[in-house]
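All of the numbers you see were taken from the coordinates with simple rules; none came from a lab. These numbers come from a predicted model, not from an experiment. Cβ atoms are built from the backbone, for glycine too; each structure is taken alone.
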Structure 1
Amino acid sequence: MGEVTVRKRLAGDGAELPVANLVGNFAPPPPGRPALLTHTEVLTLFHEFGHALHHLLTRVDYPSLAGINGVPWDAVELPSQLMENWAWRPEVLPLVSAHVDTGEPLPRAELDRLLGTRTFHAGLGAVRQLEFALFDFRLHAEFDPARGPDVTALLASVRATVAVVRPPEFNRFAHSFMHVFSGGYAAGYYSYKWAEVLAADAFAAFAEAGVFDSATAGRFLDHVLSQGGSADQMDAFVAFRGRRPDVAPLLRQDGVAPAGVAA
């Protein structure tokens, strides 16, 4: 999602409405046939559309705080990861997909298989993200200029704490961990997992009221999407959800905690 113009209202200039573009690296269509997106590509489209909603629906007139601007790492992925949930719902998939030749909806058995992939090895995926986040935190928090870094030993220590599947000794993952060395996420990689907590908890409000419930959507618009970086993000979440974030919806979403059981 890219910003073409950012909302602003400056003295003498009037109002400028936001414009966004979505650029997706999706598989091209074969000759004479339509483009067919994989479900992963659909998730990407929904994810980036969430960023676009955050950008387009802002009511803040100052560019530095409008839309996604001024939103801290902790929460900038909330709208995008929230939107991914609709691409997993049986109420939604028949509305956005059909057999390319017959127009028939996805058979229930195939739909159930697709939905089952969401929790396949989800626990391993969660601890992998914890491994990355802890490595990032400790890499920055424990650095001693006089001693210098021992990146390999530090990563091994983190893996001894949280990893379920241990890589071989020759593994040099840190050499290609672009996020924290050149990708802008230094000491901020944790935000991926934290935003998942926020998104799962926020979507639980929609699941409780109905995924197309306009009142819930209106609250999310008023308290989160429209505020941009002008509001404290925890205050905005509490105003929408009525309480602070709870990790239980994410654990249920991942299949780690049974549905209906508090984590």
Structure 2
Amino acid sequence: MLQFSTKRILAFAFLALPLFGGNEKNYTYLALGDSIAFGYDPTVLKPSPDQYTGYPEVVADFEHLLQSKKEVNAACPGETSGSFLDVKAPDNHCQDFKAAFGLHTNYSGSQMSFAISQLQDNKHIDLVTLSIGGNDLLLLQQACTSSSGQLNVGCVQAGLPAVLNAYGQHLFEILSNIRAVYDGTLIVMTSYAPNTNPLFQMAISALDGVMVGVASPFHVQFADGYGFFQTASAPFGFDPCAAGLLVRLPASMGGGCDVHPSALGREVLARAVLAAH
């Protein structure tokens, strides 16, 4: 069973992060991805970038990079593998969030373009992490959910192959672009299952399978987000909500857990990155 520092977890729960402008050329860690890397938390009452902490900030703290501003987090909540490449591609409100509240790092255009510009201009970068793909599945879930909130399982099963195929193509392009300008450490995070629903487990496992198959030839390391979450939640029947790995929702928001990691969940994901690094 994984061991965690209570003091460290509490510290991250109240940590306010600086907004990096992306123009510091001496930083060494570039974090890319979606809401998991960004640190999105739906319980934040007054959204602003400094109110969110993602697992990259936990990694940076472990690596003593945070206070020296050696980490830049370019992640966007709601980013899909397609919108990562092209802002006109369907996303899960990434561009809306970016326009309304801003990101940890200010940049225009796609996350892919920003990443390439940074990797070309900053030769100090020696670590890149990437979390992408969860919103591809969420768009499918939304498309297969009725107005009454009923999920059509057959719709998901029928639509999943096309989603996985598109995801594989997008991921191949993302990694090809990164490797064209950067040959350092590149860590790709597998997606964790946010609940014990067999349909969700199947879809997440399929997505991770595509990720591993596509990314392996690019000489990446894999942060086993799926496996680390499973290990941490094993004493709780593999339920990440019961294990405290997910953001707990107040009664006013329906109770239960959101799909995004809590402070403890972020530390678990950070440990997966460190194990791969």
**Asked** Thinking of 1, 2, which structure, once distance in nm of label points 7 Å out along Cα→Cβ at positions 33 and 201 is computed, gives back 2.3?
**Response** 2
**Request:** For FRET efficiency 1/(1 + (r/R0)^6) of positions 49 and 185 (r between Cβ atoms, R0 = 25 Å, to 0.05), find whichever of 1, 2 sits highest and give me its label.
**Result:** 1
**Message:** Given 2.5 as the derived value for distance in nm of label points 7 Å out along Cα→Cβ at positions 89 and 113, which of the supplied structures 1, 2 does it correspond to?
**Reply:** 1
**Message:** Once mean count of other Cβ atoms within 10 Å over residues 57-64 is calculated for all of 1, 2, which comes out largest?
**Reply:** 2
**Given 26, 14, 5 for semi-axes √(5λ) of the Cα gyration tensor in Å, for residues 161-208 alone, calculated: source structure among 1, 2** = 2
**Complete:** Matching 3.6 (distance in nm of label points 7 Å out along Cα→Cβ at positions 169 and 241, computed) against labels 1, 2 points to structure 2
**Request:** Consider the structures 1, 2: one of them gives 49, 42, 37 for Cα extents along the principal axes in Å as calculated from the coordinates. Say which.
**Result:** 2
**Fill in**
For FRET efficiency 1/(1 + (r/R0)^6) of positions 129 and 217 (r between Cβ atoms, R0 = 30 Å, to 0.05), structure among 1, 2 ranking highest is 2
**Complete:** Taking distance in nm of label points 7 Å out along Cα→Cβ at positions 153 and 177 for each of 1, 2, the highest value is that of structure 2
